[in-house]
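FYI, it's all coordinate maths here, none of it is from the lab. Given the structure is predicted, the values throughout are model-derived calculations rather than measurements. Cβ atoms are built from the backbone, for glycine too; each structure is taken alone.
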Structure I
Amino acid sequence: MADASHVVVFAVRQPLTESDVDRHVARTSEIQGVPVESLAGFKQMMMSSLMPPQAGFDIHHWAELQAYIALGNFMTSAAMLGIDTCPMEGIVPARYDDLLGLPQEGYGTVVVCVAGYRTADDKHAARPKVRFRPEEVVRRV
């Protein structure tokens, strides 16, 4: 981690609020070029699902899973550009939160990913990757 050129911290809003939904609706309006008012049904659908969350639905866990989707896209995009990445769990999120001042901004760390270019003398880079056989982990239904 100390040698990585970039450390990306994936964080989520804590807690999600109606103003977060409003920001998303406003951004959708801006990007899609439609009036905010035309997205009232979209906003209502999100609000009924998220605020308050339905019984048994852990909205924070859902938000964390969304961060993992972003992590996967980040790693795939980096790989396509020839940039190495390594996701890191086993971290102490509160330390990252404190270091970056995330609680004051309403966010909390979920996962970290380092990115950069490997050194030319990385002896492990040329070693074959070890993966389970596809038939052991993929089932056709």
Structure II
Amino acid sequence: MSLVSLEQGQVLPEQVFRVTRADLVRYAGASGDFNQIHWSDRIATSVGLPGVIAHGMYTMALAGQAVAVWAGAADAVVDFGVRFTRPVQVPDTDEGTSVSFTAVVKSVEDGFAILDLTAVCGGEKVLAQARAKIKQV
């Protein structure tokens, strides 16, 4: 495990993840969540959505992946949580969409760092109260 050393107020580098419809299909298979709003524009719009949206837990998993990179190792993440504020709309194109993650180190104390995360897609924040606690070196 290669933990990192962080300082309070430190801004962590942006991480950007591309999300395509193919990713949503793979996630549906892995999670067992085959809700049609995650693959059918017709169904998504019929229930008032702007189009197909990513699974919330998939968006959270991407945030978790970003946290693990910032932490230096996946097992350095000791607590992680988010609230979903907006869906990630995924167009039916080869490019899909992108979700960017940034973080600021809120505090460092007793061998742990608390990160406040920001997740943005299409210029809109898609997560709120996104926070992680990671082990320090």
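Could you tell me which structure in I, II was used to calculate Rg and Dmax of the Cα atoms in Å, for residues 11-58 alone as 11.8, 36?
I
For structures I, II, which has the highest computed value of distance in nm of label points 7 Å out along Cα→Cβ at positions 75 and 107?
Once distance in nm of label points 7 Å out along Cα→Cβ at positions 75 and 107 is worked out for each structure, II has the highest.
Where is Cα Rg over 2.2 N^0.38 Å largest, in which of I, II?
Top value of Cα Rg over 2.2 N^0.38 Å goes to structure I.
With helix-only ellipticity at 222 nm (-39500 (n - 2.57) for each DSSP H run of 4 or more, over all residues; to 500) coming out at -7500, pick the structure among I, II it was computed from. Please report the intermediate quantities before stating the final value.
Numbers: I: -13500; II: -7500.
Traced to structure II.
When relative contact order in percent (Cα under 8 Å, 6 or more apart) is compared over structures I, II, which one is greatest?
With respect to relative contact order in percent (Cα under 8 Å, 6 or more apart), the highest-scoring structure among I, II is I.
For structures I, II, calculate mean count of other Cβ atoms within 10 Å over residues 83-90 and state which one comes out highest.
Working: I: 13.1; II: 18.1.
When mean count of other Cβ atoms within 10 Å over residues 83-90 is calculated for I, II, structure II comes out on top.
Any idea which of I, II comes out highest on FRET efficiency 1/(1 + (r/R0)^6) of positions 51 and 123 (r between Cβ atoms, R0 = 35 Å, to 0.05)?
Comparing I, II, the top value of FRET efficiency 1/(1 + (r/R0)^6) of positions 51 and 123 (r between Cβ atoms, R0 = 35 Å, to 0.05) belongs to II.
Can you tell which of I, II yields 1.00 when FRET efficiency 1/(1 + (r/R0)^6) of positions 19 and 91 (r between Cβ atoms, R0 = 25 Å, to 0.05) is derived from it? Show your work: numbers first, answer last.
Working: I: 0.30; II: 1.00.
Comparing all candidates, it corresponds to II.
Quick check: -1.28 is what I get for log10 I(q)/I(0) by the Debye sum over Cα atoms at q = 0.31 Å⁻¹, for residues 67-114 alone, calculated from one of I, II. Which structure matches?
II
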